[in-house]
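Bear in mind that the values in this text are calculations on the coordinates, not laboratory data. Please read all numbers here as calculations on a predicted model, not as lab measurements. Cβ atoms are built from the backbone, for glycine too; each structure is taken alone.
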Structure P
Amino acid sequence: MVQLNKEAPDFKSMAFYNNNFEERSLAQEKGKFFILFFYPADFTFVCPTELEDMAENYEELKKLGAEVYSVSADTHFVHKAWWDASPSIQKIKFPMLGDPTHSIAKAYGVLREHEGVADRATIVIDPDGLIKAIEVTDEPIGRNAKELVRKVKALVYAREHPGLACPANWDEGKETLKPGIDLVGKI
């Protein structure tokens, strides 16, 4: 099971990306923020809405120096078939990892063993390979990519400004906090 501020498990897997199949790994993304976007399965209901939302916010994440890989238990071949069949999925410009052996979902602690699919989980990894955010939601609840963008902005800011913290609803340009005894009981 993964934990905050612990090293992210490495993996290698085939992906559908740029209308090709290629092997991808965590190691090749070291040095940048990296998002693993787990979802249960292709050709479903909530998943395409989440992936389309992520696709529509992908360029903003790239501008922050972040990469996204979506991950499901489907193979890279199924990802290609879904991409061919769905206008929503055709918006995706990031790698779609296949995890048919469930090794990635198991390593990250998001596999539903009894179903053979991943939970809706978002794992954010920093440029040093440490896990900085973990979000897991229940089956009927889709995620919000704009909130993920906000979280990545906060993580980038905190990394670039050690000793400062981003309060609730913080966004770029807003006031931050310098944790210390002088703030205790005053916020």
Structure Q
Amino acid sequence: MNATEKLRNLVLAPYIIKATALIGKQRGVGGNQFRHALATMTILLDYKYFDDPVLLKAAVIHDLLEDVPETDENELRSIDDDANEVVELVLEVTRPITVGKEDYLRRILERGSRRAKTLKVADRISNLTDLHRDQYNRKEMSDYLLQTEKYVLPLAVEVNADMAIELNDLIARRRKQMNLLNSPGLLWF
């Protein structure tokens, strides 16, 4: 079966149904976690990860255990034949509340599986796409961009050179926006 046929036969509906629990979970940039989860999956599709159903399914629920802690992990594991691998990948990219963001990203960089690294890069591309100055102050944005360069960009370089190019472009655009906002007479809508 070629990649297109694999994608045609991919069953995502049970994972999307589980991910609807994210609809009420707001994001700091607006919208909700459900849209972000689907956007993360579409980024993977855009980079032609058609033939990795575990990665695509995990993308749909990658924030579920973190944002909806009452989610029944055993119920997730019974969805389909891929479910155990999907849940293990989701657990690998789920940040424990006791672990700081940089330590978490460092762990993925140093010991993460290839799938975890790829998923984290797609997740950060989605986050940067949604990162706008009206939601974060200059320091928060700058810190987030530095964190992306330090931890996520090396992941992208390792797993997908084209994703690394997109991350670099997003970082540069966000920095340019931050500099433009300091220009006198510029209105921000």
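Structure notes:
- Each of the structures P, Q was assessed by distance in nm of label points 7 Å out along Cα→Cβ at positions 148 and 164; the largest value belongs to P.
- For FRET efficiency 1/(1 + (r/R0)^6) of positions 12 and 60 (r between Cβ atoms, R0 = 30 Å, to 0.05) computed as 0.60, the structure of P, Q it came from: P
- Taking relative contact order in percent (Cα under 8 Å, 6 or more apart) as the measure, the highest value among P, Q is held by P.
- Mean count of other Cβ atoms within 10 Å over residues 52-59 from the coordinates reads 24.2; which among P, Q: Q
- Answer label among P, Q for the case where helix-only ellipticity at 222 nm (-39500 (n - 2.57) for each DSSP H run of 4 or more, over all residues; to 500), calculated from the coordinates, equals -8000: P
- Which entry (P, Q) yields the derived value 0.65 for FRET efficiency 1/(1 + (r/R0)^6) of positions 84 and 156 (r between Cβ atoms, R0 = 30 Å, to 0.05): Q
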